[in-house]
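So, here's a batch of structures to check.
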Structure 1
């Protein structure tokens with residue numbers, strides 16, 4: 001998979017389906033309200049339910065928060081995926097931010113996602129690749145056809161597509 005191609009899809013507001021550090025997810029530009037709206041529509045999800053943003057590193061995290069993050073050292077070095085709720089995000093699409101002006105952000109620890117987000121230079125939304133209310137897919141073959149047909153690019157790291 002050419003990371004440049006995936007970055008261009010994100011820049012164009014398109015949706016990407018990929019494995020992440022947790023499960024298979026739908027990704028889009030977290031700074032684009034139109035791209036985020038496409039995710040809500042595809043998942044048939046209420047906009048009152050917020051979604052997680054992924055960033056590539058601590059520097060990117062701090063660029064999108066009003067106040068510098070204060071993450072405990074043990075969380076930064078933890079190998080497990082950890083999502084933290086932060087107050088007062090900036091530069092994030094309004095339809096990603098919760099009504100209490102917070103956003104869920106994870107510093108991604110996944111070889112492809114980390115390089116994609118770093119190359120993109122902005123956070124991406126990552127939400128489970130399922131219709132709202134259905135089971136979260138851990139494997140590609142658990143993703144329903146409606147989701148597969150509704151995204152613009154499928155990234156299969158194993159086959160290099």
Structure 2
């Protein structure tokens with residue numbers, strides 16, 4: 001019983017980070033960021049149930065995969081992401097891309113979470129469509145290509161909303 005109380009107490013003092021992406025390269029890049037959040041309570045959210053094993057023992061929640069070509073499925077995915085946000089109540093939402101990440105960044109205001117969008121390294125010539133849209137609401141938007149962003153200011157108060165910054169690459 002005391003161990004349960006200690007776990008609950010520890011989780012209340014640690015920042016809860018929701019890490020969201022679709023599958024493939026987005027997921028690979030997001031997983032490579034995991035050590036940056038070792039001191040946090042990490043909750044992962046993606047589209048394939050087998051991804052759960054890759055992030056164990058961290059908590060994992062699945063949402064339906066969707067793309068812009070199937071509007072009904074896209075709506076269902078968005079509603080599921082909102083449900084995840086309301087269940088998890090993260091302090092920070094981090095995404096490397098695609099539809100589930102875009103929805104998580106867009107709706108994170110519902111739970112007063114800060115947001116970080118990291119555009120995929122595959123987008124070398126321009127930001128992804130999701131990245132361009134997420135930049136409008138994200139607390140911080142990062143690109144992995146120096147020519148697509150401005151250098152990240154060390155002073156957080158110097159960062160501009162909607163601006164895309166470069167601070168290095170994940171890969």
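Rule-based calculations on the coordinates, nothing more; no lab input. Because the structure is predicted, anything quoted here is derived from the model rather than measured. Cβ atoms are built from the backbone, for glycine too; each structure is taken alone.
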If helix-only ellipticity at 222 nm (-39500 (n - 2.57) for each DSSP H run of 4 or more, over all residues; to 500) is computed to be -7500, which of 1, 2 is the source? 1
Can you spot which of 1, 2 the value 3.2 was calculated from, given it is distance in nm of label points 7 Å out along Cα→Cβ at positions 50 and 82? 2
Computing mean count of other Cβ atoms within 10 Å over residues 26-33 gives 23.6 for which of 1, 2? 1
Working back from 20.4 (mean count of other Cβ atoms within 10 Å over residues 42-49, computed), options 1, 2, answer is structure 2
Out of 1, 2, choose the structure whose coordinates give mean projected area of the Cα convex hull in nm² equal to 10.4 when calculated. 2
Between structures 1, 2, where is relative contact order in percent (Cα under 8 Å, 6 or more apart) highest? 1
